[in-house]
1. From I, II, which structure was distance in nm of label points 7 Å out along Cα→Cβ at positions 30 and 78 = 3.1 calculated on?
2. Quick check: -10000 is what I get for helix-only ellipticity at 222 nm (-39500 (n - 2.57) for each DSSP H run of 4 or more, over all residues; to 500), calculated from one of I, II. Which structure matches?
3. Which of I, II yields 29 for relative contact order in percent (Cα under 8 Å, 6 or more apart), as computed?
4. Suppose log10 I(q)/I(0) by the Debye sum over Cα atoms at q = 0.17, 0.18, 0.21 Å⁻¹ works out to -0.99, -1.13, -1.63; of I, II, which structure was it derived from?
5. Given structures I, II, which gives the highest value for FRET efficiency 1/(1 + (r/R0)^6) of positions 46 and 94 (r between Cβ atoms, R0 = 41 Å, to 0.05)?
6. Give the label, chosen from I, II, of the structure having the highest value of Kirkwood radius over Cα pairs in Å, for residues 6-69 alone.
7. If you work out distance in nm of label points 7 Å out along Cα→Cβ at positions 62 and 126 for I, II, which one comes out largest?
8. With distance in nm of label points 7 Å out along Cα→Cβ at positions 86 and 118 derived from the coordinates and found to be 2.1, which of I, II does the value describe?
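Rule-based calculations on the coordinates, nothing more; no lab input. Just so you know, these numbers come straight off a predicted model, no measurement behind them. Cβ atoms are built from the backbone, for glycine too; each structure is taken alone.
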Structure I
Amino acid sequence: MKLDLPPDCEFHEDIRLFIHRPRGLLNDKVLERLVSILGDLEATSKEPFDRFTDTLEADAVDLNFRPILKVSLFRRLTYEGRPEVKSAMLATDSTIIQYAELHKLMTEGSPIEFQIFQDRRKAAEWLGVPLERLEDRKATERVRS
């Protein structure tokens, strides 16, 4: 499957993993775009896939509870009746963690099992994927430059 994804998104078909790495400002427009991308992927993919969101490069948050509730309820309703998937978020920012905890609460009982991690290795173990696949090669290249 050939995907035309924005630079902050990756899809690893071999391990059935979608990765989102928001950079800069994390706001409701980013969330809306992400929901649209996930919807398109789910519509075209024959098999379920797990998700990983790496928020370590998001350096500002402009959100409130309303878009989080909207996205969480939308994802819960649109994914109902589908195979179970795992969704891991790597976050160290307390505001992002707070919103992620709300999302986790709102998706409990749905086929989307959501967990928040502060350690990339633990997220990889939970997802059952090699740690290297969760590492941000672009961030590593920026540090080396």
Structure II
Amino acid sequence: MKLWFIGSIIGMTTKQKEQVKLFLTENIDKIEIIRHGDTVGAEYEFHSICYDMDLLNKIYIHPLNNRTKRALCKGPNILEPLNFEQRRKILLDNSNYLLATVSNYVDNSRKDCWSLIHMAKDRNIPVLIVFPNGVVSKE
């Protein structure tokens, strides 16, 4: 599995963190690569969870060239900062599973994580959405 993680800049709830840890634990043997965009909030928290689970060598960090919302995560695989469109294309082209923690319950497809969720689904990439209350939806 080539996992891509996205999440809200406001971070994850405790229930979302629990579900993310459960997903990683259940799939640890299937995960070859983990990708995230090095954004503050949920992506930083996800990176920390992966670090605690000794998955750091599987993580590929894809930062934006705009540093204002970067988490500046550390790891052995930090790629060159790119603009949003370039980064999104690389992540979509090189992932075969999307794990998303959203900050709301309403699908606003033009905004936030939802637009990336729709792009992944349009490419037939399986998506697992974790809502703030910990409810999981496989799309």
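1. II
2. II
3. II
4. For log10 I(q)/I(0) by the Debye sum over Cα atoms at q = 0.17, 0.18, 0.21 Å⁻¹, the value -0.99, -1.13, -1.63 is produced by structure I.
5. II
6. Answer by largest value of Kirkwood radius over Cα pairs in Å, for residues 6-69 alone: I.
7. I
8. The read-out comes from structure I.
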